[in-house]
Structure 1
């Protein structure tokens, strides 16, 4: 229960407990979406610590504002984004890049203004967290087979990146899959790395062209 004497640590502990309480429901939403062969793109990729809808400050308002610059906020951003990425989120966007952090209506954006100077670990820990978890562009070209739904190469649900490989994709197939892959379409990929004893079947009438 937060009150006038609540600290930044109290605020962040409360936020963490709330996330842990509802995250399994969100995770189930991901499962349901994936069962339908769809992808997940989030509109709100971060917290905003929304204020009172009537514009009335909370007794612990200052602690909420101070929490925006805490190491706990950095850690929570990392944890939540790592979670949704593991569940299969393709893209997580923020409501805004920059916005007032000390508003009674909420703390919006990951920067208080567009000209915030580094070190971001101090001046904008939410922004620093996003920088640290952004994938290397080289990794975006890699797609790993998991075969979680079927053996069909053409089913994007069988791929870790929830998309079918193309001529720019480096495909990795190791032994950690549910169904062995069957190439059921004619397609082209950039490269292919197979683990030992992996069974890759190319169905009659189809081709798998490898550029490299």
Structure 2
């Protein structure tokens, strides 16, 4: 989890924290001269540098970032999660924070670059998830009148959810559904007949199957 790593912050003196927080909040709430996404990046970094609390600074910084992005998009809803993407890239996140904080020329370009790339990755990840959900919805809409038993539904959902490891074979079907090989083969042949599955070309000794093309 975030916050468990040992990070070497160059904390400002405790006596200056209130003054710095006042300056930060005044800038956050009154300065609208900068692009809102860049402002979200700067706000995140600035709060981390002030480091006003013994614990939870990272979580609060991510919340401030989310708030600023909501302001930028004029919406309380977003279909991507920058916070989740930061968790995915947390090693690079801590490295760039430490690198930029300790440089002597007050240049935060590396942090801004990381932040913007992280945001792009969050958007791409969201696009993949959304496409996956739409594909699954389209599949079940197409087959809403197709008779599908519980074993078949179990395996099909694994394929659609991306939880299936390796190729689909009758032996793997039997293992997942805890049924006999003969039952697995009947289930598969039934879905091929109904146009839900198709046999892959090649595959060697073991026959592989996949979802039929939409």
Structure 3
């Protein structure tokens, strides 16, 4: 049985570490360096352009919202929280700020690679889910246009709704477009023809 999980490499990645100078930060930096990750450190705030990094590791114990140059609901990269406390408020804040993996303090000589794998995979899956949801919402918003296009085809072909919908599907397949895009084109063309008749 083949192994479907590929061991990821983080060589060439860039990581921002938002943590004051400390042995925990040093331990994280050493592990990242061994993995071939380019490191930049900051405290007490992230600099402009920090969202361009591939990864953010931040101190969840002393962190606060003003340190981040993006809104709380924006998560531009995988984020890992460094946590020395399990206080519910701190854990909730770290999750709200976008943490999808964590490292316990004090940081030892291992653990960073596993946290990176979890964060990267979770981030990728979440982005894919968000894109699927956005696509479905966009298609749902176009349903009235699809219904209007079916009515136009029924009037033009003097047929029923099922036949009109099958025709719409065929047109979409032949043009390699979505049904929603074909419906929109039909409505626009019908509107242009009506405008031309009115001018005549």
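Since every read-out is calculated from the coordinates, none of them should be taken as a lab result. Just so we're clear, the structure is a prediction, and the values are computed from it rather than from any experiment. Cβ atoms are built from the backbone, for glycine too; each structure is taken alone.
Observations
- Volume of the Cα convex hull per residue in Å³ from the coordinates reads 187; which among 1, 2, 3: 2
- If you line up 1, 2, 3 by distance in nm of label points 7 Å out along Cα→Cβ at positions 43 and 187, the top spot, with the largest value, goes to 3.
- A value of -20000 for helix-only ellipticity at 222 nm (-39500 (n - 2.57) for each DSSP H run of 4 or more, over all residues; to 500), calculated from one of 1, 2, 3, originates in structure 2.
- For 5.5 (distance in nm of label points 7 Å out along Cα→Cβ at positions 35 and 179, calculated) the corresponding structure among 1, 2, 3: 2
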